[in-house]
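Once you scroll down, you'll see the structures, which are given as structure tokens.
Readers should treat all values here as calculations from the given coordinates under stated rules, not as data from a laboratory. These numbers were taken from a predicted model, which means no experiment stands behind them. Cβ atoms are built from the backbone, for glycine too; each structure is taken alone.
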Structure P
Amino acid sequence: MGIVNVTPDSFSDGGRYVEPDAAVAHGRSLLADGADVLDIGGESTRPGATRPLVSEELDRVVPVIRDLSRDGVVSVDTMRAEVAEAALEAGATIVNDVSGGLADPRILEVAAAAGAVYVAMHWRAHSTRMADFATYDGPGGVVGTVAAELSERLEAVLAAGVDPARVVLDPGLGFAKRGEHNWELLRDLDPITALGQPVLVGASRKSFLGRLLAADDGSPRPVEQREHAHAAVVAHLARQGVWGVRVHDVRATRDALAVVAALDEPAAAAPVAAPVQGGRP
């Protein structure tokens, strides 16, 4: 899943693709590099980010989705039912909701009515407050708690009428989670995959990788220099059988998947990820 941030303030590439023509060109480049899905978002969810107006988010994503949906499978990265509805009408077939329906419960009805694939991520609060909720002291720690809370969201998604065959779960790395929480989740996704749904993981360029690769003075590795570490994460996730990875650098990700495929099956020369057919997981 290649990331297309149509935002001025995303942590990795904010402002680079805020103009529709630039976003469309970037999306086509990601497809050429081997992306199966383009995830197009108009709201930054980096820590501390403030929310755009609904009209701003619509203006950012709808023209880009309309163009790119002619070229490949498109996902809309949004927490708002109104934006999801407009995006699906413009040609998106996947709703990637980082709030799992908690920010705007009507988004579940929108996804169900459209027959869209719905990605429910683990989430506790908006970006301005999520650091206050990064506590997992109960039984099972962060892994058990995230699995339990995703199970609750799955029940809500299904109750809203979304086809069970079209629900994907995401552990929400970096969202109300400290660095150690992200590593614990990456080490043990079994309780989440045990919920019976495909799993999407987004680790690309996130701050916990930057801190892992910090310089001697403690300064995190710059965002654009975290891709080698992320490729190692991708290889680890491929071995765990996740459905998808949400990434900034599609070519590096495909290379990592090709290596995993070659190691697992010497005759394999192609990446292991299967294309998404019509947006179905």
Structure Q
Amino acid sequence: MAEGLRAYGLIVWMWVRSGWAYRTSFVLMTVAAAVTSSLDFLAILIMFSHVETLGGFTVAEVALLYGASGASLGLADLALGNLDRVGSRIRDGTLDVLLVRPAPVFAQVAADRFAFRRLGRVLEGLGVLGWALTRVEVDWSVGRVVLVVAMVTSGAVIFGAIFAMGGAFQFFAQDAAEVQNAFTYGGDALLQYPPSVFARELVRGVTFAVPLAFVNWLPALRLLGREDPLGLPGWVDFLSPAVAAAMWGVAALVWRSGVRSYRSTGS
């Protein structure tokens, strides 16, 4: 683990220094990423210009969901978004180069072409989240502050585990990057809206099958004092860190299985 983190840090620092060599371009691309990400929230604001609530949620409460999910995905995308390049590396044979280097393959793939401009998505999500937290009706306490922090960090870990499992799946299906995107970027689009607007079967699926509900839905419902549409016990709302840890355990096993099954391109 320590060796992998060190290798990841060194590769990331190399790409950050490379990107910072062109400071104006770096700043412009970071701002552009934040502005592009904010278009989804702009659509939500336009929607609320015609309605007062959506599924019983006010604009500030929907902004809370949006900001938490966006910040979590942004952090995961910043750290591990390049795992979707596994399939292309397998096809062109460059993954073989990583296997002979004295560093874990996972760290090398995750840090390869690290794009610090993706920080724009994180800042945009945190900005919307901060705005929402000042406008929702919450009786703040230390526990609720910790819940917000745990919600964002656990959500980032959950999305990161999905990135890792999606990358591992490409060892078996090389053109599967879009499958991964369906659960990461597609999951983010789903979580931006309250669970009350979706069918119960869908909410059940993203709670028990692919536990995206633990990214923001369940912690946010607890924070806002709202009922869980599935009627789950109250302690389930605090399970995001445990779910994140479990998902990374599964992701590690799936990644190891994928690497062990790799047989090169044969060229």
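Data table
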item: Label whose coordinates, when helix-only ellipticity at 222 nm (-39500 (n - 2.57) for each DSSP H run of 4 or more, over all residues; to 500) is calculated, return -12500 (choices P, Q); result: P
item: Among P, Q, which structure scores highest (criterion: distance in nm of label points 7 Å out along Cα→Cβ at positions 77 and 229); result: Q
item: Answer label among P, Q for the case where volume of the Cα convex hull per residue in Å³, calculated from the coordinates, equals 123; result: P
item: Structure (P, Q) behind the derived value 16 of relative contact order in percent (Cα under 8 Å, 6 or more apart); result: P
item: For 37, 18, 12 (semi-axes √(5λ) of the Cα gyration tensor in Å, for residues 5-100 alone, calculated) the corresponding structure among P, Q; result: Q
item: Given 0.75 for FRET efficiency 1/(1 + (r/R0)^6) of positions 125 and 237 (r between Cβ atoms, R0 = 25 Å, to 0.05), calculated: source structure among P, Q; result: Q
